[in-house]
Structure P
Amino acid sequence: MAAAPLAIAVMGPTASGKTDLAMALAHRYPCEIISVDSAQVYRHMDIGSAKPDVAMRTAVPHHLIDIRDPTESFSAGEFRAQALSLMATISARGRIPLLVGGTMLYFRALRQGLNDLPTADPVIRARIDEHASREGWPALHAELARVDAPAAARIHPNDAQRIQRALEVFHATGTPLSSHFQLATESACQHRVVQFALMPADRTILHARIATRFDAMLQAGLVEEVRKLRQRFPLTPDMNAMRCVGYRQVWQHLETATSLAVLREQGISATRQLAKRQTTWLRATSDTQVLDPWARDLLAAACARIERAQSATT
C-alpha cells in the first residue's frame, strides 16, 4: 500500500472538536473534506447536525452534505460507494481526501466493506415497532442479545434505530447482523488512510462541551427547525432523519408538549450516550492514532503523523 494515494480520517465522539482539527488540517494540506455523518447528509437539517457553516464550506470543499431530503434513506453501503468514488476523484486532482465525522458504521463500511444486507422491510419493521411499543426497547435489546450477542454488546439498550435494524436483518435473513459483517467480501479501501481518533482524556470536559453545544442549538432555533421540517415534509418518527440524536428528542417534545427544561435534559443525556457509543467503537478500531483533543500539541501531533506517511512514499 506504500504507493497507494493518501487519505486522512478524523474520527471522534460528538463535540470532541473534529471539525476544528479538520479545518486546521485542510488549511495546511491540499484537502477536500468528505463528511462521515449520517445527519449532515440531509437537507434543511442544519442546526441539530452541527453542519459546517457557509464560510467553512466556501473555504474548503465539502462533500456528502445536503444530498438527501429528510424523507429519504441513506445507507452505509451508499455512503461507501459514494465516498470511494469521491476519494478516487479527489486523489486524481492531486488533493487529499479528508474524512471527518462520528458515524462509526460509515467508517467501518469504508475500510472493511459490507456484505449484502436486505433493504428495509416495512412489515418486519412495523412488527418490531409494535413489540417495542408494548415492551420497550430494552426488552427488544434483550431479544437481540439472545439471537445476536455480538451486535447487542455494541448497541445501547435504548438505541432504538440500531436495535430495530439488527433484529430486522435477523428476521429477514435468519442470520445475525454481526455474521453479515464478518462475512463481508467487498474489497477494502485502496487508499492509505491515516486515522486519528479524538479521545478526550478528561470526559468531564466533553460532557460540558456537549451541554454547551446543545444549549447553543436550542438558542439557534433547533425546535423551530424541526417544526418547519414537519410542516414541509411528510415525516414520521421512525424515519432515519428523525431518529438522529437531538431531532428525536425535539420530535418527542413537540408531540408531548414537554417543557424546554425536559427537552434540554433529554437531549444532553442522549448526546452523552451517543458519545459513549462512539468511544466504544473507537477503542476497537485498529491502526488509529489516538489524540487528546484538548492537548496543546494536537495539530502538531497530527501533522507529524501525516508527514511521516507522506515521506514513506518518497
Structure Q
Amino acid sequence: MTGKIIRAFGRYYTVSGGGVEMNAVLRGKIKSDPRLKKFSEPAAVGDNVDYTVDAEGLAVIEHVHERRNVFTRKDRGSPKEDLIAANIDQLFVVQAFREPRFNLRFADRLLVRAEKENLPAALCMNKADLSLPEDIEYIRNYYEASDVRFVNASALSGYGRDELLELCAGKTTLFAGYSGVGKSSVLNMLFPGIDLKTSEVSESTGKGRHTTTNVRLIAMGKNMSVIDTPGMREFGLLDIKPEDLSGYFPDMRKYEGLCRFAVCTHDHEPNCRVKEAVENGEIHIGRYESYINILYSIKEYYANMY
C-alpha cells in the first residue's frame, strides 16, 4: 500500500493511506538506503511511502519515495542533518511583535534554508495588536531588498486571516518559528477545530514553552495542508559552505560577480560590491549583520573540523 507520513514522534510515525490512519514503524533495511543516510532519521512528515500491515495491525514502512525537497537543519555535535519535513510547497516563518519580541536573525536562518531548497517563503508577524508603527517600518525596510513577503497577523483578533488562507490555498505549508511566538495559535485561528495546544511565554525567562512535541501534517481540505513543527530555539546551517552563504541572501545574490574577487565572502575582502551596497543603503545594515553572524558561525565550525 502507498500512503503519506502525517506525523513523526520519536521512532514512530502515523501513515495515512486509503482514508485510514495507522501507527507505523520503519523496516530496518530503510536505514541502509544510501539516499537517506545523511539524515538523522530516514523518514519524515510529508514523505510518500510504501507500507505493509502486520498481523497486529501495525503499518511497516518498506520504502520512501523520491522527494521533491526536504527541510532540514544542521547543528553542532551531529554529523547528520536533522530532517524536519519533506515534499512541502512553501515555508511560513512565524515571529511575534512582542512577548517574545521578534528576532530577525533567527528568521533569516530559516529563510536561508528555504532559499537553499528553492522554497517560497513568507514572514508571518503574529501579535499585530502589540505592534508599533516603527516596528512595522523597520521590518519592511529590513527585507525590502530581499522581496520577502511580510504578513501582519493577530491570532487573538483574526487580523490577517484572509491573506494567510489565500497564500495557503492549494499548497502544503510548513509553519516554523521559535517557542512562544504563537505559531499554534495562528494555526488555530486559520483553521478552527484543529485545536493545537498553546501556552504562554515564561515570565522568568521571557521565552516560550514547547507545546508541540512532534511534527504533524494536517489536511485542511482539497489540496491544502499545513505542517506544524515544534518550537525551535536554534537553527543550524552548518551544511552550507562560507563561500556559498551569500547566494542564499537574495539581496546579496544580485551583486554576484561584481566584487573584486571571484570568491568573496563579503567580510574582509577589499573592493566588495556587497559592502558598498550596505554603505549606500541598498542592503539593510541589520540584514548584513545577520549574514555576518551566520557566516562566522559557519567559519568557526569549518575551522574546528580541520
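The table below lists the values:
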read-out	value
With mean count of other Cβ atoms within 10 Å over residues 37-44 derived as 22.1, matching label from P, Q	P
Ranking P, Q by mean projected area of the Cα convex hull in nm², the structure that comes out highest	Q
Origin of the value 0.05, where FRET efficiency 1/(1 + (r/R0)^6) of positions 53 and 101 (r between Cβ atoms, R0 = 30 Å, to 0.05) was derived from one of P, Q	Q
Comparison of P, Q by relative contact order in percent (Cα under 8 Å, 6 or more apart) - largest value held by	P
Of the structures P, Q, the one that -17000 was derived from, the read-out being helix-only ellipticity at 222 nm (-39500 (n - 2.57) for each DSSP H run of 4 or more, over all residues; to 500)	P
Structure from which 4.2 was derived, distance in nm of label points 7 Å out along Cα→Cβ at positions 45 and 261, options P, Q	Q
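Only the coordinates and a few stated rules stand behind these numbers; no lab work does. As the structure is a prediction and not an experimental result, all values here were calculated from the model. Cβ atoms are built from the backbone, for glycine too; each structure is taken alone.
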